[in-house]
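Student: Next up: the structures, one after another.
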Structure 1
Amino acid sequence: MLKTNPAVFAVENDYQIMVEVEKPSVFRVKVGDRYYYDESNGIMRSQNNLHRCIVPQKALNEAKEYTVCVRPLIERKPYFTTTEPEQEFTYNFRPVPEKEPKAYHISDAHNRIETPIKAAKIFGDIDFLILNGDVIDHSGNPEKFKNIYEICSGITNGECPIVFSRGNHDMRGNFAEKFAEYTPNFHGNTYYTFRLGSIWGILLDCGEDKDDFGPEYGFTVYCKDFRRRQTEVLKQLIENADSTYNAEGVKTRVVVSHNPFSQKLEPPFDIEGDVYTEWCELLKEHVKPHVMICGHIHDLEVRKPGCDKDHYGQPCDVVIGATCGENYFAGCGYVFGENEITVQFTDSNGEILETQKIAK
């Protein structure tokens, strides 16, 4: 009945539990004694086989298990809709621990499924997964979104949270405008914050990687105002620091962005230097993140502030954590310690490629 295990995405102070089912159904999730429904303005959704229920993090963290309830439709009619019996599937759930949580980062999988899962398994058991854009190669076919959920299922088994960020390839194709409907989002936005245990993080979405009016896009993107809205979000977070990145219990502050925006790339990728400089300044002066987690460049490296790839003023160490090839993938594991962050690159061939430490 379920095509994969559910994916439990961390969005702001909630979890968005998402899963695809085999046939049109109505859907709800039980946590403790309460049900959470996949509904739109009071109407149970059944037209899309991908379902989403929003559950407060506190509720699921305390319950440590959830049950997804699927009721297949026989015929949906204006009156007296007929359904099959409801089916239930229960999953254990592990909240992210306060001390030394472990995560694995995957980006730029570009439709690979088995090799990213293998690379993550080499790092070992994790407390949460970071999917950081370009997990698919484009959004021209909705079937591709299944690849995202197969990776989530293969690594987390529906038992721990996932942080999800959009990449530039995700913005291309007929279904790019519906991307947020197939993935976690906050009021339709692909940028938002998250809190997992002692970790506070923000997702910043750079959008496309070239000028909006470049011929490659054919007038189908406009990211300039989209990026500027995120500048305003950063300023609002700073105004409310005591309830966001400086909230009680926060020990690690993380920035997740598919594109390492502190680097100025070669033309035609040299865009938005003023915006990215402001992002870096706001983060460095106020948020003071401990690490920025990126992909996009298809490389494995830790960049220190002031390095030769720091053009706009890195607010912290930047980790580029994914590369791929034919039948090959390498990603990045993290251990968020009290005084340092351990970064370990592993690959689908079973190798630990390198381990580095970032002081906090």
Structure 2
Amino acid sequence: MFNNDIGNRKDDHIRINLEEDVSFSQLTTGLEQYRFEHQALPEIDLDTIRTDITFLGKRLSFPLLIGSMTGGSSTAGRINRFLAEAAQKSGVGVALGSIRAALELPQLASTFQVREVAPDCLLLVNLGAVQLNYGYGLDECRRALDLSGADALILHLNPLQEALQAGGNTRFAGLLQRIESICKGLSVPVIVKEVGHGLSEQVARQLVDAGVSALDIAGAGGTSWSQVELHRSTTPGQREIAAAFRDWGIPTVEALQQTRRAASALPLIASGGLHTGVDIAKVLALGANVASMAGAILPAAMVSAAAVAERLAIFEAQLRIAMFAAGASNIAELQHTPLTKVQGRGEVAAKSL
């Protein structure tokens, strides 16, 4: 169960992500290996390009979800409110951080309650899947949805982070069956995601068979949660253990390709080290239905909803221009636009999956 230092832990995560080097050392997302073929004569007008989509029954002005970040402290509550307000204004979706804190400490519930400023946007609420092996079940999942007013539930998988965290929850045996029971028992979509080390083809197939509604591949190459835990470590031994896993994970591009092979018809969210609208365009062309960003938005979220909205407007403009220069007039066309994979000094065509 939680104790009263949960707010401090959440604030630690925010501070570390903003102030410390939590990047992977050598491993990258793989997106830098791909590029669009420039169309000097796109035969479309920039102002006619359509970026809107429908995802999980909600219209998005462009294919972006603000990724799960935080919750459970006054600072976290302010961040969630800024993110939700900006998402509402910009027409994108937003995912709240792990709501376990509010389920176990009711005084923290307000840090996850953002419907007042985001009445219409796609809102997702997040819970650690491993908690299903520590007494959580359908009742807690329904409470999470009721408390937040969310449209869908995210169950996140973070075995490496839990293993590196002092007192982490590491009982993952039998978890797949419990995830399946949640998928069957809830009337809203259930999404399963990694936290930044990637989903493999095998795991994706297992989750498809379990009945998930969508998958977030959350590939490696962005924030390394082994590095976050390294900076939270209190002993040299703990830091040395965490340091060995700095480059652990499946890069974002590989995780996306593996997951798409396993889940040919399932909606996929691509996250993990995305920083620009060009990155969004690339993951859509590589097989994703929607992109998700967290780290690239967090600094703005510390300032105001307006600062977040400004960042989102930049990402949308970058996406729109990338589509224009690649000759795609809408998202469906973008998803069938071939990319070129650069291999050293040579190049090979790499069509969308």
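Each value in this text was obtained by applying a stated rule to the coordinates, not by laboratory testing. Please read all numbers here as calculations on a predicted model, not as lab measurements. Cβ atoms are built from the backbone, for glycine too; each structure is taken alone.
Student: Give the label, chosen from 1, 2, of the structure having the highest value of Rg/Rh (Cα atoms, Kirkwood Rh), for residues 83-234 alone. Present the calculation step by step, with values, prior to reporting the outcome.
Tutor: Numbers: 1: 1.00; 2: 0.95.
Sorting by Rg/Rh (Cα atoms, Kirkwood Rh), for residues 83-234 alone in descending order puts 1 first.
Student: Shifting gears a bit: Which one of 1, 2 has relative contact order in percent (Cα under 8 Å, 6 or more apart), as calculated from the coordinates, equal to 22? All intermediate terms of the calculation are to be shown ahead of the outcome.
Tutor: Numbers: 1: 16; 2: 22.
Matching structure: 2.
Student: Here distance in nm of label points 7 Å out along Cα→Cβ at positions 107 and 291 has been calculated and equals 1.4, so which of 1, 2 was it run on? Working shown, then result.
Tutor: Working: 1: 1.4; 2: 4.1.
Only one of 1, 2 returns 1.4 for distance in nm of label points 7 Å out along Cα→Cβ at positions 107 and 291, namely 1.
Student: Here helix-only ellipticity at 222 nm (-39500 (n - 2.57) for each DSSP H run of 4 or more, over all residues; to 500) was calculated and came to -11500; which of the structures 1, 2 was it taken from?
Tutor: Working: 1: -5000; 2: -11500.
Computed on structure 2.
Student: Just checking, which of 1, 2 has the largest value of FRET efficiency 1/(1 + (r/R0)^6) of positions 147 and 323 (r between Cβ atoms, R0 = 30 Å, to 0.05)?
Tutor: On the way: 1: 0.95; 2: 0.20.
The maximum falls on structure 1.
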